[in-house]
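Before anything else, here is the set of structures, which you'll find just below.
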Structure 1
Amino acid sequence: MFPRGREVILGVGGGISAYKSADLIRRLQEHGFLVTVIPTRSAQNFIGNATWAALSGRPVHDDLWSEVHSVPHIELAKKADAIVIAPTTADLLARLAAGRADDLLTNVVIASTAPLILVPAMHTEMWLNPATQANVELLRSRGVVVVEPDSGRMTGSDTGVGRYPESTKIIDALNLTLSSKADLIGICVLVTAGGTQEPIDPVRFIGNHSSGKQGYAVAYAAAMRGAIVTLIAANSAEPSIEGIQTIHVKTADEMHAEVMKAFPSTNIVIMSAAVADAKVSQVSGEKLEKANYSEISLEPTVDILKALGQIKANKVLVGFAAQTGSDGLAKARDKYSAKNVDLLYVNDVSGGAIFGKDLTTGSIIDDGMVIESVSDISKVTLAHKLLDLARHKLSLDND
């Protein structure tokens, strides 16, 4: 299953600066993160759960003893790619340093192996207290990331160190910790997935073995990097990706119509769908009886990839080519030229390979030449490779 982006648990401690975490949620979402909020009981004195639920678009978890049958602290801990606690109060620092697990948030921290990023925010004297500083050093020695607080106006008229840092500083620390960046923010990515089905009669159709796994992997990877993603999926059983627009179609004509609607506002187009090459000239309104089912008259479907190549302008167009036989690579090079694409990924699907699998093997063609061959890599890994190349080409086009 592909959730959108990276899963982050946002723990909120009971400090006055808890209100600033409302902005942090929005900034995390803009960077492709999915956010689940776990406030402490003290934090609820400042911000209510309705605010966190409305901003995150998800239920708020605040009680260790709710829905015990689902063991929420374990389930939440397993899903998290990272845990951010902002603000982290002096009390929370002390409890975490002691390894205590006396509420839902601290139980999740203890149960998780994900990176932990703490954002202390408190009055200057509390931050500089030797006990607080000792707790910070102890947590850092365990590999916990502690973001240094800013200096500035505090509660009341005081000024000093201990101020809740800007959201960008927290996200930079998070991205650095995860060794990944949201480098597609503001970029619109259009992805096609699955295999079209061309009806013969109400029961039968012309189709192919494409599962849609590769297209969904591309959509997931793009959303993870902060892109605005539109996914046009043909007859795929893959689960929906949270946070992106998915349009379901059946036939090549339907896919063509939806692609053309989305294309004008798109920066990168990745056409991974397996579009049928032919459709029935005259679809029967009733099921054809076996005795009358001797031949079918066919006509070509619209060549969506070629049509986009003719009008792509400054957009980056990535095509896919499923080939068989020893001359598959040569045919793919011809397709690269004929379709006017910027990149083409070709794989050998002889014997049912690739379709429906989690791994892929093939070659990436750029400027008519193979620039990289891959073997048994995940389809998400391939998606990131193609997005890296497409982003580079887009940057060159924009210079």
Structure 2
Amino acid sequence: MIPFNKPYKSQNEEQYILQALRSGRLSGNNAFFKQVAAHLKQKHSLDNTFLVPSGTSALEMGAWLAGLKPGDEVIMPSYTFSSTANAVVLTGAKPVFCEIDPVTMNADPKHMEALINENTRMLLPIDYAGIPCKIDLIERIAKKSDLCVMVDAAQSYGSYYQGKACGSFGDLSTFSFHETKNISCGEGGALIINREDWIERAHFMQEKGTDRRLVLYGQKTKYHWVDIGSSYLLSDILAALLFSQLECEDIILGLRRQVTDAYTELYQPYVDMGLISVTPYDKYDTVNSHAFWVIFDTEKNKEDFILRLKDKDVYAYIGYMALHSSPMGIKLGNQPQDLPITQDLASRIVRLPLYADLANDGLDYCLESMQAVMKSIYGE
């Protein structure tokens, strides 16, 4: 069987987890958090890292930190996971959905700009499948209207755009280290804060809205409740697992790249015939091979592809269900016809099985099965 996803088992994870357990300091911001933060800074020049329980938590903490409130509007693509929108809704602000670029499946900057009004407070693009959004254009648009930018980089740890690591863009960037991501600790995430004037408040928010950190650093003798906040802390046990994965990130990304290269070669003839489109990895120097998608010419061919692969014990998966046409999206005043490009592409996209170990075990069978299914759909 070829599953859709399989977490990578790193060499030192059991040793580090035991080390964290035996330390007796299991809560957040302890020894392994420091090693993770140092790694991100040294490897990708990412500073001011806040490890949190999930990518969802990172988005929520970022939304509160940015000061979103009822009456504010946040422009984001409809083609994203519910966490992106929920982080906004929880503050009382309103998500406003924009169209996507059919090549990258990321937010269309021109449509983002067209949606800006006097209530707009933030632009919230995503890096779908590890492909960086056009953040240079988005930041330029935001600057003209004095807007905050938070990048949902849940899938793009290890990708680069114009020579800079994903995570270093926007006022805020968020990562996910969920089981389905390249680098995983089961459940976990990070908020990267790229504004010095927001850092102290972020520490207060991460510590349940208290200034406890100042007591720990000897600057106060008592801590107080000073702000809103929550338990936005990742246990050091999970930080230990995360650090063991980060030590292997070049190996993990290299193996995943072998899979995406093989997929690119297999599907290129169908791309050349105009029957499908695929992830545009050839347009980027450094991307993390998080996902490989195929957009079929018809929804029926997409469904046939998934079902026929499943008969061969190869498990592909649909992409996101567009948020604007979901029950919650409609409750917020949207209609399916509002974003025809997003609605159409979301109905025809498939994500292929992709995990590091597939490069060493099962890739040939996976490719043979996909080739047979493609021939059964489109002919020789």
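We did not get these values from a lab; they are worked out from the coordinates using the rules stated. On a predicted model such as this, the values are computed, not experimentally measured, just so you know. Cβ atoms are built from the backbone, for glycine too; each structure is taken alone.
Once mean projected area of the Cα convex hull in nm² is evaluated on every structure in 1, 2, the highest one turns out to be 1. Sorting 1, 2 by FRET efficiency 1/(1 + (r/R0)^6) of positions 131 and 259 (r between Cβ atoms, R0 = 41 Å, to 0.05) from high to low puts 2 first, with the largest value. Taking distance in nm of label points 7 Å out along Cα→Cβ at positions 99 and 331 from the coordinates of each of 1, 2, which one would give 6.2? Working through the options, I get structure 1.
Where does the value 22.5 come from, among 1, 2, when mean count of other Cβ atoms within 10 Å over residues 155-162 is the thing being computed? The read-out comes from structure 2. Looking across 1, 2, the calculation of helix-only ellipticity at 222 nm (-39500 (n - 2.57) for each DSSP H run of 4 or more, over all residues; to 500) that yields -12000 traces back to 2. One of 1, 2 was used to compute relative contact order in percent (Cα under 8 Å, 6 or more apart), and the result was 13. Which label is that? Considering all the candidates, the number was obtained from 1. Computed over structures 1, 2, distance in nm of label points 7 Å out along Cα→Cβ at positions 11 and 355 reaches its largest value in 1.
Structures compared: 1, 2; top value of FRET efficiency 1/(1 + (r/R0)^6) of positions 211 and 323 (r between Cβ atoms, R0 = 41 Å, to 0.05), i.e. the largest, recorded for 1.
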